[in-house]
Structure 1
Amino acid sequence: MGSLGNMENSPLTSRISTVVPATPRGDENGAYDLRYMDLLMKLHYIRAVLYFNNDAVQGLTIYDLKKPMFPLLDRYSHVSGRIRRSENGRPFIKCNDAGVRIAESHCELPLDEWVAGNGYSMDGLVHDHVLGPDLGFSPLVFVKFTSFRCGGLAVGLSWAHVLGDAFSALNFISHWSKIIAGHVPPKSLHVPPSSKPDLPPSLSDQSQNPISVKKAINVGEHWLAANHRNVETHSFRLAAKQLHHLVTTTISTDAASYFEILCAIVWKSLNRIRGNFCALNAVTICTTNGSNRREDEFPINGLEFSKVEADFAVAQSDVSALAMLIAEKKIVENQVMEKLVEEDEGKEDFLVYGANLTFVDLEEAGFYDVELNGRKPVMANCTFHGVGDEGVVVVLPAPEEDDDGGDGGGNGRMMTVVLPHNELEQLKIELQREWGIV
């Protein structure tokens, strides 16, 4: 991987190439019909970075990193396709072997200096890609390999959410790493049955107004919603000992998960920041609903979006009460969200992440299942592009090294937050002062 620029004096530059399926589909290429939930998520993009030390990439060339993509795309043929529209305007994927993009970059800094100077920021390590305005020519996936002076490597993924959720995106990269290790990919991927959650009776009066989604304005063929405020991203890292201490000393319940407790802390903190005139009494919770994903599962948008409402003052509430409210009072909105798409056959555009303050549970996502030369990432991070002004909070696992023999009972957590600039700066102060989270 040759040097493509000096990070200290210029932004990252890249050489870009295209990888296509190993077996051409030829005249047999067809169409992949997008589901309603896929179309709901079409304005969003999953961005993830996996950081590897030099011993993980010892002996691997850029050719070794690119080569597994060819057989992998045989199994994920629609991933290398392009968006088209049917005669009635509904988007679908044309499986035409147009390929995914590979970006190669180099950083003149060692990995530890990069992290020291940039924190857990993914800026420059993930290709800045969105679909459109020429939809028919826009790749659905970019993979960026950034080599560091020390020999370390960052693997950056930009994955159009219309293909599937973060669990699907990580499955894709996990299969890639297994092919590098010599494992034969599955001949075909398991397609889960299409199912719709039952609507609770309590939702019937609110079925036309789900809080987890809102219409986007004037998007057209450029699939990215405009923000009214400047949103920024920041990641907080909680070691296992710190997280365990936080829970045992400040939370009066052991029935809530780390995700639910962190949601409660941020929910309360943002209410204090916004004040009574902007009270945030309802939030969106995005979870897996406890269902395990198969390793060979076809990419899907299978997460559940639920609303949680508080009938008390959140800013003055106990964090334990908020955590239990999140754990026990979720009302799933997927079905009514999908009905919005069904009504106009996918021609309207919708915003999901950040339509309302959204908390996303990626605690069980397999960031550290990806291995190179038998070595796991030393760190991973993930966020979403195309987030609305209300913001999103993503909770994901931290590296195993966080649990340094303490009583944490597992790894720590990363918490990546996307919010308008002023709110994010105030949240940093609030979390450090009240909870020791930095």
Structure 2
Amino acid sequence: MTQYDSARDQFAQWGVDTDAALAQLAKIAISVHCWQGDDVRGFERRTGSSGGGIQATGDHPGRARTPDELRADLEFAFGQIPGQHRLNLHACYLDTDQTPERDELDLSHFTPWVDWARDQGLGLDFNPTFFAHAKADDNLTLSHPDAGIRDFWVEHGRRCRDIAAGMGAALGSSAANNIWVPDGYKDTPIDRMAARRRLEQSLDRMLADPLDPAHMRDAVESKLFGIGVEACTIGSHEFYMGYAIRKGLMLCLDMGHFHPTESVADKLSAVALSVDELLLHVSRPMRWDSDHVVTLNDDVLAVAQELVSAGLLGRTRIGLDFFDATISRTAAWVIGTRNMQKALLRALLLPMDQLRSAENGLDFTTRLIVTEEFHDLPFGAVWQEFCARHDVPNGQALLGGLDSYQRGVATSRNA
């Protein structure tokens, strides 16, 4: 009897079918973010723009410097992750010899990415880039008092919607087009309402043209506060939740964009009553939005359990959002994505029918006993079986492969 056979039997005693859980996990695509691979620098052929509060710390050797290097790193990383997934691309990661401004972008500037994704069997998601640009230096874009600056960013957003729709049509997989802006004030503003009205009007203009949801769905993403906008974030959670409900958009919940004592897991079922689809950015906010690599911690486990218990897997797109330049960037992708999968697997292996029955009967003692007893079951053996079925390494083999690749890119890119 193998370790997996033993684990399967132990879970079966609780009425849990491990094979069914593995089959369901294999269908869950996670959108891996491109910006971990180069420290959120992008490939625009211009200099002099600000970071807009986006900062990756560290200088680990081997950073991708070109689109080809980034794609090579991604290919390696995806090869260490079980299942078939997606790539989340920011607009500043264009791949072209031209030098278009952001309000001039079109799908042709991303053709190599579309061709590569097709060859790899990946779906693509997209994000307008409203930061790291001279016209975002005031930390105001769509809500800027200057109509000309607002017009620039509205056009950028329009073009990014078209690009995302083009990607979705080309790949036969609807792209999530996620809208986040850094807009806010460092010190206490006098007129928050005026800024929020400008943001609302800009979004209305940007989203005015209906696009086929089979090709693209828009999402809006809130934030609690950011560097340089400590006093007021114009696109707050309340602003975007209301806007998403009114406009029929996806709402993006980023695990780093709330107060540290707030639970994103708790928000999922509450928001799902009012929006038809959710977008998750899974991160690890050690100190607020510090975007550490995802670990298998309580917050991630709680999010995964809520997705399963509330029946939201079919209505939630799961993406990642972290960037750490103190460690191997490819290893960060692999570790973070696999940890999200492990959290989902643990949730899929819970005896939900028994737990719901106990809870509905107000038998909270049984609920507590069962959840605690499940900590002792051999989840690791089931995860190892999942990796084996998808022909990806585990344990020492995973460590050796990650180390070997890192040594190779560190040597070739830092010579």
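If distance in nm of label points 7 Å out along Cα→Cβ at positions 21 and 349 computes to 0.5, which of 1, 2 did it come from?
Numbers: 1: 3.0; 2: 0.5.
Clearly, the read-out refers to 2.
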Value 0.97, calculated as Rg/Rh (Cα atoms, Kirkwood Rh), assigned to which of 1, 2: 2
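Identify which of structures 1, 2 gives the largest calculated value of FRET efficiency 1/(1 + (r/R0)^6) of positions 101 and 229 (r between Cβ atoms, R0 = 25 Å, to 0.05). Each step should come with its number before you reach the end.
Numbers: 1: 0.25; 2: 0.55.
Largest one: structure 2.
With helix-only ellipticity at 222 nm (-39500 (n - 2.57) for each DSSP H run of 4 or more, over all residues; to 500) coming out at -7000, pick the structure among 1, 2 it was computed from.
Values: 1: -7000; 2: -14000.
Corresponding structure: 1.
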A value of 30, 11, 8 was computed for semi-axes √(5λ) of the Cα gyration tensor in Å, for residues 109-172 alone; which of 1, 2 is the source structure? 2
When distance in nm of label points 7 Å out along Cα→Cβ at positions 93 and 157 is calculated, the result is 1.3; to which of the structures 1, 2 does this value belong? 1
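Each reported figure results from applying straightforward, stated rules to the coordinates on display, with no laboratory input. Everything quoted here is computed from the prediction, not taken from an experiment. Cβ atoms are built from the backbone, for glycine too; each structure is taken alone.
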